[in-house]
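In what follows, structures are represented as structure tokens.
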Structure P
Amino acid sequence: MGRRFLVLRAFSLILRIVGWLLVIAGLIAFVVGVVTLVRAAADAETAHDMLAGGFATIIAGLIFVLYGEIIEVFFDIEANTRRTAELIERLAASQPPAGRGSA
């Protein structure tokens, strides 16, 4: 059987890729903010803005990754449910019909 839900799978992958890119960008901004704050190369307000922006970007990126992973969990649940139903059907087909009771 071919892969199902191709668009949703692609969307899940895009969410996870964008999420990790945001996390990396947020980490870079956060580190630059820390370095700026320590070196006092700019005013403290700019450094605090970089720290807050980096932290917010990291959180946003992790949320994107989370949503992508949630979609994957639903795919796994669907596959496991389908497999369980097939196994139950095979088991039921291999069993003799139950009697209506003995007299």
Structure Q
Amino acid sequence: MRRATRQERVERTNAAYQLRGRHSPAQAVRLLARRYALSPAQARRYVRAARSLQAPLPEVAIKEPITVRLPRPLVEQLRARARATGRSLGSLVAQAIARFLSGGT
């Protein structure tokens, strides 16, 4: 059986958060298990996680792969920065593009 993705975990925890105000914990477990085809133990973990929330979790942005061709020296600089900062290439590129699109430098 595969593990839930981060997006699935957020969606299920938020569903449990919504159910907690309208149903007992046992009812929330049953409803969550039925809605997402989960075992009662899995559903119970989501209900427990939702108990500690003050607000729903922020939605996870779905990442879509793209291919770009960059000059080799730029790629080498990017890889060096990724190693130095412990970040992924994708996160560095996404941050740079977001800054560019927002008019930042």
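Given a computed value of 94, 32, 13 for Cα extents along the principal axes in Å, which structure among P, Q does it belong to? Working through the options, I get structure P.
Hey, log10 I(q)/I(0) by the Debye sum over Cα atoms at q = 0.27 Å⁻¹, for residues 22-69 alone derived from one of P, Q reads -0.83; which structure? Label of the originating structure: P.
When mean count of other Cβ atoms within 10 Å over residues 6-13 is calculated, the result is 12.5; to which of the structures P, Q does this value belong?
Computed on structure P.
Upon calculation of FRET efficiency 1/(1 + (r/R0)^6) of positions 14 and 38 (r between Cβ atoms, R0 = 30 Å, to 0.05) from the atomic coordinates, which of the structures P, Q produces 0.25? It must be structure P, since only it matches. Taking relative contact order in percent (Cα under 8 Å, 6 or more apart) as the measure, the highest value among P, Q is held by P.
Taking distance in nm of label points 7 Å out along Cα→Cβ at positions 30 and 78 as the measure, the highest value among P, Q is held by Q.
Taking mean count of other Cβ atoms within 10 Å over residues 62-69 as the measure, the highest value among P, Q is held by P.
When helix-only ellipticity at 222 nm (-39500 (n - 2.57) for each DSSP H run of 4 or more, over all residues; to 500) is computed across structures P, Q, the figure -20000 traces back to Q.
Throughout, read-outs are computed from the coordinates displayed, never taken from laboratory work. All values derive from a computational prediction rather than experimental measurement. Cβ atoms are built from the backbone, for glycine too; each structure is taken alone.
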